[in-house]
Structure formats: C-alpha cells, structure tokens
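Q: Heads up, there are several structures right after this.
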Structure P
Amino acid sequence: MTPLAAAVVADVRGQVADFLDALLGVYVVLIFLYIISSWFFAFGGRMPYNRSLNALLQFLRQVCEPFLAIFRRVIPPIGGLDLSPILAILTLTILGRIVTGLVRG
C-alpha cells in the first residue's frame, strides 16, 4: 500500500470513529433527557394534553427504553430507585471507547 493510500485509509477510519463517538454521545444525552423527564413528570410537572410534549416523551421512551430494559433485568429497581441508567451509560461509554479505539486502529 502506498503512503498516500495508507493516509487516506487512516483518515477514513478516523472519520468513522469520530462519527461513532458522536453517535454514542448523542445516545447518552438522550438517556439523560429520558431520566430527567421521568423525574420531572413523576412529581407532577406535566401539562396533560400537550401534543408536542407527549410526542417528545414517546420518542424518548421508544429510543431509550429497549436499551435500558436490558440493564433492568440485571439490576431491578431498588425501593423506587432505578440504577439501570447508570450501568447502561457506563457500559455504553466503555464499549464505545473500545470500539472507537479498534476502528481507529
């Protein structure tokens, strides 16, 4: 492989790794938004018939709940305290760093 081709491959791998890192970062932010919204609405801070808010909540639930359900099987809620998002974010961050490191080469 020529030095120019190697540089192009390294650049593409770096861009793919940066994209994966950004994608995982967005997903972590969505999980945080889901947690904060669930706390806010658990304490009665919701307008009952707001279509935009209901659409946002449904989107967050559909995106985050399948991933969090995996960790809820491992750590069930303890006395109303759900620790599964902490484990999910920690696992997502660690695996994301490993995968992006492998993609970068």
Structure Q
Amino acid sequence: MISCTFGMSKGIFIDFEITGHASYSRKGQDIVCAAVSTVSQHTARALEKDGASVKIEEGYLRVENIPSNEVSQRFVRELFETLQDIAQQYPKYINLEVNDDAH
C-alpha cells in the first residue's frame, strides 16, 4: 500500500511524505504506482525550484519546507486532490492522511 501523509500548519501545507508500493500489479505494470509517482515527482520538482527540500529514493518521497506562497501551495493542493481521486478509485492501494497541528 502507498501511504501519503501531508503536514499542515494554520491551513498551509508544510511538508508531505509518500512511501511504499501499491502492489496493484507487478513492477513495470502497476498503474497505481505509476500515477502516484508521476504526479508526486512532478510536484516535488516544481517545489524544489521554489526552495523546498526534496528527498527521492525507491519507494520514498519527502518534501519539506514547502514555501507558503500561492503557487507552491496550489501545487500541493492539486497533488493532494489528485491523490484523493486515485485513492477513491483504488482504496485498497493508497492511504491518504493529513496531520494538522492547528487543531
């Protein structure tokens, strides 16, 4: 299962981490992994150009220090909503959670 965790503070995305493998199909044919990898790596690269810290390894992606500007936040919101869409279609293969310290 792919686990996606987003950190927020006062309504602002501050980081996210995506770990694991979907195991929907064998490696190279797993459409769930491919979709999550593509959209998350695209977002990570865009955020890195805006100053975020990015770590990418096999089955692991972490982005920290996400800028609070409108463009960076929009990128992360779009990523989150896209992952929600994927999770709705493939609920056995992806878990999405938000940790909000503003409670």
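No lab work stands behind these numbers, since they all come straight from the coordinates. As the structure is a computational prediction, the values presented were derived from the model and not from experiment. Cβ atoms are built from the backbone, for glycine too; each structure is taken alone.
Q: Taking distance in nm of label points 7 Å out along Cα→Cβ at positions 25 and 73 from the coordinates of each of P, Q, which one would give 3.8? Mind showing how you got there, number by number?
A: Values: P: 3.2; Q: 3.8.
Of the options listed, only Q reproduces it.
Q: When you work out relative contact order in percent (Cα under 8 Å, 6 or more apart) for each of the structures P, Q, which one comes out largest? Before the final figure, lay out the partial values.
A: Numbers: P: 44; Q: 39.
Of structures P, Q, the maximum of relative contact order in percent (Cα under 8 Å, 6 or more apart) occurs in P.
Q: Supply the structure label, taken from P, Q, corresponding to helix-only ellipticity at 222 nm (-39500 (n - 2.57) for each DSSP H run of 4 or more, over all residues; to 500) with the calculated value -29000.
A: Details: P: -29000; Q: -13000.
It was calculated from structure P.
Q: Among the shown structures P, Q, from which was the value -0.92, -1.04, -1.10 of log10 I(q)/I(0) by the Debye sum over Cα atoms at q = 0.18, 0.20, 0.21 Å⁻¹ calculated?
A: On the way: P: -0.92, -1.04, -1.10; Q: -0.80, -0.97, -1.06.
This value belongs to structure P.
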